[in-house]
Structures are given as C-alpha cells and as structure tokens.
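Several structures are given next for inspection.
Please treat every number below as a calculation from the coordinates, not as lab data. All of these numbers come straight from a predicted model, not from anything done at the bench. Cβ atoms are built from the backbone, for glycine too; each structure is taken alone.
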Structure P
Amino acid sequence: MSYDGIYTHLIVDELKETVQGGRISKIYQPFQHEILLNIRAKRKNKKLLLSAHPSYARIQLTEESLSNPDQPPNFCMFLRKNIEGSMIESIDQLGNDRIVIFNISKFDDLGDLRHLSLIVEMMGRHSNIFLVEKETNKIMDCLKHVPAYQNSFRTIMPGATYVLPPHQDKLNPYEASTEILNLKWKEESAIEVGPKRVQAILQGVGKDSALEINCYVKETFSQAVKNYLKAVGKGPATLFTTAAQKQIFAPYPYQTMEGDTQTFDSPSQLLDAYYIDKATNDRIKQVASDLLAIIRNEKQKNDLKLEKLEDTLTRSEKAEDYRIKGELLTAYLHQVPKSASEVSLNNFYDEEKPLTISLDPSLTTSQNAQKYFTKYHKLVNSVKYVNQQISKTKKENHYLDSIETQITLSDPQDLEDIRDELKESGYLKAKRSKKKIKKKTSKPHHFRSSDGTDIRVGKNNVQNDNLTLKKARNNHYWLHAKDIPGSHVIVEDSNPSLETLEEAAVIAAYYSKFQQSANVPVDYVPVKHVKKPNGAKPGFVIYTDQKTLFVTPNKDIVDSLRVK
C-alpha cells in the first residue's frame with residue numbers, strides 16, 4: 001500500500017492524541033528531504049518526522065535515532081528561528097488528501113502572538129514543506145524552491161502567496177453523505193465496476209485501498225465505504241510480507257492482501273518498521289554517493305591495471321623461447337646468412353628439431369642474438385615486479401571492497417568517519433578550512449549476548465583497528481566473516497559460551513558483504529593471535545589458530561541483542 005489519504009488520516013488522528021498541544025523544543029534537518037521535530041507533549045518527549053522525499057514522503061512519529069548535522073541547512077535554521085519553542089494548536093488534514101497542516105502559535109520578539117502554519121504536502125516528487133504566515137497567507141520559506149517558470153500553476157518561493165495544489169473533484173470518504181456517494185457511483189457507470197471506479201470517486205484513496213473497498217461493494221457504494229472505514233478504525237496497522245519478500249502495509253489486515261502478517265500498536269510504529277531499511281539505504285546513497293563513486297572508479301582502474309599486469313605475466317612465459325633463440329643464433333653464428341629475415345636452425349634443446357627464428361635484416365647475427373637476450377632478461381626481471389604489483393593491486397581492491405561494504409552497512413551519521421579515512425588514505429582531497437570543527441567520534445556498535453556478555457563491533461576500518469589492537473584484551477575473542485569484507489567483532493570474555501560465540505558470529509555475518517547469504521563462515525580466535533602487518537591498510541589483519549562457525553545472518557537476532 002502507498003502512503004495514501006486513508007493512512008494519512010490515521011497518522012493525523014495519532015498525532016492529535018500524542019503531540020497536539022505540545023511544544024516544539026528542538027528542530028533538526030538530518031537529511032536533505034527530512035525535518036525532525038522534538039516535541040514535548042503530555043510530559044513525554046516525541047520525535048516527529050516530516051519527510052518530503054520524492055519516494056518516501058510521509059509524516060510519522062519515530063523512534064529512530066537520527067544524527068544532527070554539524071552544519072544545519074538554511075531551512076532548518078529558518079525553522080529554528082521562527083517556530084522553535086512554539087505551541088502546536090491543532091493538526092488538520094486537508095480533506096482526505098496527503099496535505100497536513102500544523103497550526104502553530106508563538107510570541108515574537110515584541111511579545112506579540114504570531115499564528116503560523118507548517119504545511120506538509122506529500123505528493124511524490126512534488127512533495128514539500130512550507131512555513132506560511134496565517135494572516136497574510138504568504139510563504140515565509142519552504143524546503144524546495146520552485147520558481148514560476150517551472151510551475152505555471154503556483155510559485156513556490158519565499159514571499160509568494162501560498163496556493164493549494166490543483167484540486168481534484170472527488171469526494172472525501174469521511175465526510176460525503178450516503179446520497180452523494182451512491183449518486184456519484186451511478187454517474188461513474190462508464191467506468192467498469194472495480195478499484196478504478198472507486199479511485200475516480202474518492203479523494204486520497206490508493207490502489208490497494210480502492211481494491212479493498214471494492215470488496216465491500218455488495219448492495220450500495222455508501223455502505224461499502226462505511227464498512228471499510230469502520231474496519232480502518234478498528235485496525236490494527238498491519239505489515240504484510242509476501243512469498244517474494246515484498247512488504248506492503250495497510251491500516252488493518254486487508255482481505256485482498258496475502259502473506260505473513262505483523263501487527264503494530266500504532267500506525268507510526270508500522271512505518272518505522274517498513275521504512276527503516278528503505279529510507280536508510282536511500283539516505284546512505286544521498287550522503288555517500290560521492291564516496292561510492294570514488295571507490296567504484298578506483299576499483300575500475302585497478303581492474304584494468306590487473307588485466308594489463310596479467311597480460312604481461314602471460315607474455316613473460318615466452319621468455320624461455322627468447323633465451324633459446326638467442327643461444328641458437330650464438331651457437332650457429334656463421335651459418336646464418338647476412339641480411340636474412342629469418343633462419344631455420346636445429347634446436348639442440350628439443351632433439352635437433354628445426355626452429356624458425358625471425359631476424360632483423362638490418363642487424364648482424366650477433367646483434368639479433370643480443371636482441372633476443374635483451375627481451376629475455378626484460379621479461380624475467382619484470383615477473384617479480386608484476387607479481388608484486390598484482391598482489392598490491394588485489395590488496396587495494398580488497399581494501400576498497402571493505403570500505404564499500406562498510407558504507408552500505410553503516411548508519412548515515414557514521415559516514416563522516418569513513419570519509420575521514422578516505423582522506424587519510426589519499427582517495428579524497430582534504431578541504432582546507434580556517435575553522436577547526438571539533439568532530440564527535442562515533443563509538444562501536446554495542447551488543448549483549450543472551451548470557452550477558454558484551455560484544456563490540458567496529459563501524460569502519462579505523463575503528464576496527466582501534467577495537468582489535470588497542471581496546472580488546474589478549475584473552476578476548478575476535479570474530480570476522482571468513483575471507484570477505486566485514487566488521488571486526490570482539491567478544492569481551494576470555495571463556496565465552498558456545499551460545500555467545502554463535503550469536504557473535506551471526507552479528508559478524510550480518511555486518512559483512514555476505515549479509516544476504518544463507519550460510520556464512522565466520523572465523524573466531526583469541527585476540528592474541530591477531531596481528532597487523534607493517535604498512536598494512538586500515539582494517540587489515542592476519543591471524544592464526546582460528547576455528548570456524550557457519551551461521552545465517554539474522555536481523556531480528558542482531559536487533560534483539562543490540563544495546564540501546
């Protein structure tokens with residue numbers, strides 16, 4: 001199900017019960033399209049997410065931990081100046097559309113009470129967030145600015161009059177009378193009975209909801225809508241997982257949906273579960289797109305380099321042929337005709353079989369022999385260098401693989417550490433800045449096994465080195481997915497139980513490149529057997545005396561063991 005007007009209605013009802021009448025205490029803009037409001041209401045702190053993302057636009061309460069950027073964007077600063085500390089007087093949904101209006105009041109610097117509207121429009125790529133002055137209906141500012149030449153219907157810029165999006169002549173299912181609903185159903189008779197006719201009549205109804213409403217149509221359309229809304233009111237919000245592992249959500253267990261079901265206490269809790277991976281992956285792409293592009297570009301260059309090196313290695317196998325030809329020319333020096341372009345000589349290395357040797361007519365026989373010896377020595381000397389370069393390039397690719405894996409597995413707020421690592425490694429240019437910004441150092445992931453043993457997991461290569469080589473004791477246990485990029489995992493116990501080791505192995509497999517695999521080998525060994533070679537890249541270690549567990553990565557297990 002898409003986040004349609006029906007689900008928006010549920011969210012608005014939830015917000016009226018939880019944050020209406022509350023005070024906006026803090027405002028953050030953790031990502032380009034998202035605003036996070038910390039609201040103090042009914043003696044509780046709530047986090048309200050307002051998203052104008054082109055694909056994931058929504059409003060919801062969230063328990064997700066989102067970082068506060070070091071440099072807040074301009075729109076965030078504007079909101080802090082104008083509505084931080086203000087009261088949320090009311091929350092309204094415009095009809096059954098995906099437009100929600102937060103009516104806000106705040107005393108200005110002169111002591112006058114100002115009434116403002118924070119308007120969230122959730123309309124795909126046209127989604128936006130506005131701060132509007134109620135008295136004049138002027139846009140004070142908005143998340144996305146759209147000038148008049150890009151939108152002929154309305155100007156979306158500070159100072160312009162706020163105009164609602166184009167209105168569709170459809171009925172609000174929550175307000176339309178029985179007579180009008182039935183009349184409209186007959187008027188749309190040109191459309192075949194089914195979800196398309198439902199969507200042609202009702203405002204803000206997505207395809208899945210229309211399909212469900214259509215199932216209730218037996219006698220009259222109005223009764224079908226009434227029965228559907230009654231079921232929506234009862235709930236509970238339900239997440240469906242199909243056989244193909246596709247997830248769909250609905251305000252209650254839709255009879256038209258199939259798959260395993262999971263119910264939630266509130267609509268917002270469902271959205272947290274549904275969007276957690278989708279939104280996180282998208283945020284990582286937003287924040288780390290430049291990092292991923294650099295890494296993939298470097299890997300592509302290394303792959304081309306390896307091709308050339310392998311080709312050189314293949315050609316070096318002919319070195320012995322060059323040596324033999326040089327020796328034959330030297331041995332039969334006086335039998336070679338002058339200015340010949342080739343000569344056939346008996347090869348005493350191969351039972352006197354004739355061997356045809358190409359010659360440069362402009363050179364003497366001795367010079368031709370010397371030319372073959374030069375080629376031979378060049379190829380022989382290159383083998384050692386080429387093997388060194390192949391080994392070095394493969395190690396670099398392995399390092400880049402580990403960085404790419406860490407980016408895809410990391411939390412968006414931890415990407416700055418990876419960015420710093422790439423700067424130190426020379427893959428990114430460090431920007432010169434006169435101001436010295438004190439950065440927050442992130443901490444490793446913290447887990448606790450079923451029997452209470454602490455488990456730490458590195459978020460990046462620098463943290464992996466620090467965790468394994470400095471923080472961990474020699475008798476602690478170290479785990480890592482076997483022969484694949486992944487995080488270092490430390491079990492802080494000298495004699496961990498098999499259950500703890502298996503749980504730590506599941507965590508190690510989950511934080512590896514094979515997160516989606518079914519059977520991942522994970523090595524474990526006491527920390528004293530783990531060493532870092534001199535000059536090795538960050539995160540690279542060698543180890544001995546290891547044992548191996550085979551486990552299946554499991555997000556539910558990882559989440560259940562996480563220390564929050």
Structure Q
Amino acid sequence: MKPSPVEKIKKESQGLRGTLTEALQNDLTGAVSEADLQVIKFHGMYLQDDRDRREERAAKKLERLYSFMIRLRLPGGTLTADQWLATHHIAGEHSTGVIKITTRQTIQLHGLLKSDIKPTIQAFNAAQLDSIATCGDINRNVAASSHPAFSPIHAQVHAYADKISSLLMPKTRAYYEIWLDEEKLAERSEEDPLYQDRYLPRKFKIGIAIPPNNDVDVYTNDLGLIAIIENNELIGFNIAIGGGLSQTHGNTATYPRLASTIGFVAGEENTLKVIYEILTVQRDYGNRRDRKLARLKYTVDNLGLDKYKAEVERRSGVRIEPAKPVQFDARQDLFGWQQAANGLWYYTVFVEHGRVTDDANAATKTALYEIAKTGKCNFRFTSNQNVIVADVQEQDKAAIDALLEQFSVKAFTEYSSAVRKNSMACVAFNTCPLALAEAQRYLPSLISKIEPLLEKHGLQEEEIIVRMTGCPNGCGRSPAAEIGFIGTAYGLYNLHIGGDRIGKRLNVKYQENVDEAGILKELDSLFEAYVQQKLPNENFGDFSYRFVQNSSK
C-alpha cells in the first residue's frame with residue numbers, strides 16, 4: 001500500500017517550510033493550503049473555524065470564519081511571572097483573550113487570525129517562549145508531575161522534561177526563518193538523524209510521573225517514565241510504552257490503550273539513550289499508510305512488546321532491567337496552599353476545564369495578572385488543567401493570598417465540589433473541527449446536575465473522576481476516567497464507567513448514544529447501587545467496573 005498523503009507532504013515540505021511564507025501574504029483567505037495545513041502543525045498551530053457561525057456565513061456566501069490555535073512548548077508546564085504577564089497581553093491583543101490550559105501542561109490561545117500569527121510568535125519569542133513542535137508528527141510537550149510537594153527531589157525529576165524536550169527537538173530552522181525573520185544560510189546543515197525528512201508516523205507524547213501520585217496520567221502516554229526513588233535519591237525510571245486513548249467510532253481496528261512497562265533504566269545517559277531509540281523504532285516500524293493506525297500503541301502490538309524492547313536495547317546499547325515495584329495511590333491535584341520540602345509555598349487554583357478568564361465564579365484571569373505583577377512567584381500548570389501559583393516565599397504568602405481572596409479565586413477553589421474539581425473536558429465546540437458533541441462548554445452545567453444526585457446518595461465528598469470529550473480522540477482522557485463521556489452526535493454521548501482512581505485501568509462502555517436525561521437516570525441508578533453494594537473502602541471506579549463485569553455474566 002502507498003504511504004498516506006501526509007507522508008508525501010512532510011517529505012516535500014523543505015524542512016517544514018512548505019509555502020507558509022507565501023500563504024502569509026495571501027489576504028484573499030484566512031486559511032492556508034491543504035499541504036500547509038499539515039506543515040503548520042509542526043510550528044505549533046492548527047487551522048480552525050467558528051463552527052457556531054458556519055451556517056450563517058454559508059448563507060451569505062462568505063468563507064468560513066477561519067482562525068488558528070497556537071500552543072506553547074512548556075516542558076513540565078512552567079512560566080515565570082514576566083512570561084505570564086507577556087502571555088496575558090498577547091492573549092488580549094491577538095486571540096479571544098482566554099488563556100487555555102491544556103491537558104498536557106501547556107497553554108494555547110484560540111482565535112488567532114492569519115495576519116496576527118507572526119506578531120504573536122515574535123511577541124512570545126521576546127518573552128523567551130515558542131511553539132515549536134507542539135503539534136504535528138513529532139514529540140510534543142513533555143509533561144511531568146507538577147507539584148513540588150510530591151517529592152523532596154521533585155526538581156531533579158522535573159528537569160528531565162527539559163532534557164527530553166531538547167533531545168527530541170527537530171533540527172530544521174524553518175520556524176525561525178518564517179516567523180522570526182532569521183536569514184536562511186545555505187551552508188547551515190539541517191541534517192536530522194532522529195526525524196530525517198519524514199518525521200514520525202504520528203504524534204508522540206511523553207509523561208513523567210513521581211509515585212505515589214499519577215497526576216500526569218503517565219500510562220496514557222506513548223512513552224511514560226515513572227521515577228524510582230530510593231532513600232530520597234532518584235535511581236532511574238521504569239519505562240512504559242504504547243499508551244494512547246484515541247479511537248474512531250465504528251472502526252474496530254482502533255482502540256484506546258494504556259502503556260505497558262518494559263523495564264527499568266538507571267542513570268541519565270542511559271535513560272536518554274533509551275528514550276531516543278524508542279522514537280527511532282517507532283519512526284522506522286510505525287504505520288505510514290493508515291494514520292488511524294499509526295500511533296506507537298499499534299506498532300507495539302504489531303511487533304510485540306518483547307521484540308520492540310529488544311530492538312530498543314540493540315540500538316541504544318542499554319540493557320533494560322526488570323521493572324522496579326511502583327505504587328500509585330491517586331492522580332488528583334493538591335488544591336490550596338501546600339509547602340514543599342524546599343520551604344516554598346504553592347497554591348493550586350481550580351481552573352474549570354483550563355479556561356483562564358473572568359466569569360461569574362471568579363476573576364481568575366485578573367487575579368493571576370495581579371499576582372504576576374508582584375513578581376513574587378512563578379506559575380506551573382497541571383495535567384488536570386489547573387494552575388499553581390508557585391515558589392512563594394513565606395513573607396510573600398499573605399499578599400498573594402489576599403489577591404486570591406479579592407478576586408474570588410480562593411472561594412471558587414475551596415467551595416467547588418469534589419466531583420467538579422476532578423472533572424475535565426476537551427475544547428470541542430465551537431472551534432475543534434473533529435468535535436461531534438459539546439465538552440468544555442457543556443460539562444460544567446452537567447456537573448451542576450450530577451452534584452444533587454451525589455448529595456441525594458450521600459456521596460458529595462467522593463473524589464470521582466469525570467471526563468468528557470467531544471469525539472473519541474481522547475484529548476480530555478475520558479477513556480481513563482471513572483465516569484467518561486465520549487461524544488457521538490450533538491447532545492449524545494457514550495457513557496463509560498469503571499476506570500480506576502489511579503490511572504492503571506481503562507473504563508468500559510456502559511451505554512451508547514445517551515442524552516442528558518438518560519445520563520442522569522443511569523448515574524442516579526449507579527450511585528444508588530454503589531451505596532448499597534460497595535465493598536469496604538471500594539471507590540466508585542472499582543465498584544462500577546465490578547458492577548459491569550457482573551452484569552455481563
């Protein structure tokens with residue numbers, strides 16, 4: 001079979017340049033060509049349009065209202081106060097104004113017009129930020145356990161996110177030439193031993209976890225690193241490969257999968273060698289004919305885990321040892337004030353579905369701006385779409401706390417229900433072109449209807465993980481939730497239950513194409529059964545998985 005058309009585009013893109021320079025000069029359309037649509041992803045952008053206005057514009061014979069989403073490369077999800085201030089202003093000048101925290105610990109802006117791309121990237125560059133390789137068939141933003149209170153050596157583990165990101169960066173200078181006006185030098189070598197001229201068959205995601213908290217959902221990544229700490233020393237990582245949650249409705253060849261642990265690697269040099277060669281094996285063996293079957297999980301299952309591991313060992317020259325014991329007990333964020341072993345304070349702000357804005361609940365965007373203006377903190381993003389006001393000195397804590405109080409951020413964080421704080425949704429409508437149903441615009445109201453059901457059954461303190469995606473691509477990690485909603489059509493969802501609390505078991509489909517009334521009816525019944533039939537200390541995910549297994553017998 002022939003390679004997919006995208007493979008041809010990548011090879012002929014002149015090092016990811018395509019015709020983007022010419023496309024920027026074409027003011028007859030807000031879009032770019034089909035080929036450039038693929039190329040621009042490698043520069044951290046997706047072409048989107050306002051789907052709420054499609055019919056209106058079609059009736060007037062107008063082009064769709066095109067715009068771009070841009071995503072930053074923030075390994076481990078950190079920003080300085082000055083970088084937050086810069087992002088705040090860039091969002092106000094060039095996008096919808098909402099700063100969106102993603103499920104991979106970075107931020108993205110929506111509504112960027114084509115003519116504003118270059119000024120936006122140049123403004124980010126002035127703040128020492130970039131969007132290189134945050135989309136496309138390449139290693140994307142490296143996620144890592146977010147909160148320093150998780151471990152006394154959090155900083156040492158967290159530093160791997162930067163090291164891995166640098167190791168796996170593409171060598172082309174296209175980004176700098178197109179957006180930052182760097183002069184193209186003919187004698188400059190752009191030979192790329194890792195990506196060559198074809199890059200990877202599909203996107204690649206890496207996560208780093210520090211047990212016992214799996215906040216990064218490490219097993220949902222193509223490549224997961226689980227820090228092994230003994231006597232307060234990092235001795236290496238367990239390596240897991242083959243995670244990925246995307247699938248296609250009606251295509252049984254596609255499926256979600258959690259990563260499988262292949263063993264333990266000690267030392268930084270060996271760890272980086274193994275990571276690098278895991279990518280080269282995927283580059284050489286991954287499916288380049290059918291993009292729906294091109295993620296690492298399919299390569300692992302086609303080759304077999306043992307063969308994949310053996311090939312990585314052969315290429316890297318590193319023996320992968322038997323995995324070390326690992327114990328996870330949670331994957332939630334630590335809300336409110338926490339003091340880490342370094343003596344600094346951290347306040348995790350609840351940001352519902354990652355939308356940093358000012359609304360009826362709290363003036364979160366204004367609060368974070370005023371906090372950044374003090375220069376007394378940094379910012380960290382979590383894989384659950386929240387933000388941590390970080391690295392606060394004891395003497396500055398009261399002033400920052402007062403700002404959190406003033407703008408109702410503290411009240412919203414502390415008084416939101418457990419189920420609301422453990423909910424997550426992808427962007428979906430109105431901008432995602434793949435969305436079949438609502439997600440981030442709808443889940444808050446659905447949670448408001450689920451909360452009374454939990455109270456009815458005395459479950460309001462339960463830390464149940466609820467996630468919603470507008471399609472089966474899994475950006476909101478709904479297949480790994482205790483309760484997952486996957487959109488099938490507008491207003492309809494497949495209801496999944498039975499994922500575990502720690503992220504080591506996927507959920508299972510319980511009901512198909514359910515509307516809101518059906519969802520609430522099913523959950524009411526499940527909550528009642530949980531109260532009546534649960535085992536001692538059994539959480540909802542474990543109960544509902546057992547419930548489904550027993551029901552199918």
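One of P, Q was used to compute mean count of other Cβ atoms within 10 Å over residues 56-63, and the result was 21.0. Which label is that?
Of the options listed, only P reproduces it.
Of the structures labelled P, Q, which one yields 33, 29, 27 when semi-axes √(5λ) of the Cα gyration tensor in Å is computed from its coordinates?
Working: P: 64, 31, 27; Q: 33, 29, 27.
This figure was derived from Q.
Looking just at mean count of other Cβ atoms within 10 Å over residues 328-335, which of the labels P, Q belongs to the structure with the highest value?
Of structures P, Q, the maximum of mean count of other Cβ atoms within 10 Å over residues 328-335 occurs in Q.
Once FRET efficiency 1/(1 + (r/R0)^6) of positions 32 and 256 (r between Cβ atoms, R0 = 30 Å, to 0.05) is calculated for all of P, Q, which comes out largest?
Q
Taking distance in nm of label points 7 Å out along Cα→Cβ at positions 112 and 424 as the quantity of interest, name the structure among P, Q where it is greatest.
If we compare distance in nm of label points 7 Å out along Cα→Cβ at positions 112 and 424 over P, Q, the biggest value is for P.
Okay, moving on. Out of P, Q, which structure matches 8 when relative contact order in percent (Cα under 8 Å, 6 or more apart) is calculated?
Going through each structure in turn, the value belongs to P.
With mean count of other Cβ atoms within 10 Å over residues 216-223 as the yardstick, tell me which of P, Q scores highest.
Largest one: structure Q.
Say we calculate mean count of other Cβ atoms within 10 Å over residues 480-487 for every structure; which of P, Q gives the highest result?
Comparing P, Q, the top value of mean count of other Cβ atoms within 10 Å over residues 480-487 belongs to Q.
Quick one: Cα Rg over 2.2 N^0.38 Å, for residues 280-471 alone came out at 1.34 when computed from one of P, Q, so which one is it?
Q
Starting from the value -10000: which structure in P, Q was helix-only ellipticity at 222 nm (-39500 (n - 2.57) for each DSSP H run of 4 or more, over all residues; to 500) calculated from?
Numbers: P: -12500; Q: -10000.
Working through the options, I get structure Q.
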